[in-house]
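FYI, it's all coordinate maths here, none of it is from the lab. The model shown is predicted, which means the values in this text are computed figures rather than measured ones. Cβ atoms are built from the backbone, for glycine too; each structure is taken alone.
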Structure P
């Protein structure tokens, strides 16, 4: 299974990103092969539709789980409809999230979005890369 982890950087040492659509990258971990792929989130630069575009990209990549803290209703519903589970992630480094995935220590999948509609519009949800 492929698990996409929101990140503020292009490695497993990057900070974990809270916002789905404004994460700079996604670290995609394959639980079967233990391979790690770094995917730049080019959707974050769009003026609108970032979450929907990103959800579509992750679905097309075959991702079956996403770890993030804040996600709006439209991308959440797209992922849920595609049978992609969304997990609430801790405010840790991506490596810490990977360790939790490997150990099977993620909480239950979310059952609803964690942001209001359009919460990420107009740069309001931008995170700093540290």
Structure Q
């Protein structure tokens, strides 16, 4: 099966970066900037995990601090992986002149941030008592 036979499949097979035609470099660079923005978000979440664990030992119970820090680290690792997959699928779609794939990750990230903000509020509220 050649790469041309694979154009109707959702998942790339083989050397996906050779499929289709090379997209306009402006779109490739925009895709890369988006990837880097996702990576910056992951780095910010990791920094938040370190900050919670290192600078709030007297605020709350150790269990809540560790829970928040681990949630941040897991989210950061997930976002790093998702960033790469998203970059790859966007690049592949551009090569085959298809629509960019839809993702629900943005909604999931927003929900995670609301939950995280609630937990951080609880952490600060416990520091009052």
Structure R
């Protein structure tokens, strides 16, 4: 399992928003410049973060994106889920059991998934600020 570019840019943009001490919003275009990605890609991520309620957006002059709640109340899991859904170490875990009759790796993958879930449920955005 690899984190996607969407996951990485979503987390990085949320970190930048959390570091805004003055509360001024940042634009998607500004985030794209800072993170060295395309404005279109960052706009899509911003829409997903906004749609999931993690950021709020303000249109017009002086507008942009800001966190919808304090960084201490935002889990990294929620950031990742907003752009890519739930992280899974294996597709077979999503189905509850693999299609093979005997799967020697399922118990190991299941433990790895539980560890990943536990970690993602405990790491807050504030950890990176």
Subject >> Label whose coordinates, when helix-only ellipticity at 222 nm (-39500 (n - 2.57) for each DSSP H run of 4 or more, over all residues; to 500) is calculated, return -6500 (choices P, Q, R) >> reply: P
**OP:** Output the label of whichever structure in P, Q, R has the greatest value of percent of Cα pairs over 17 Å apart.
**Re:** Q
Original post:
Thinking of P, Q, R, which structure, once distance in nm of label points 7 Å out along Cα→Cβ at positions 19 and 67 is computed, gives back 2.2?
Top reply: P
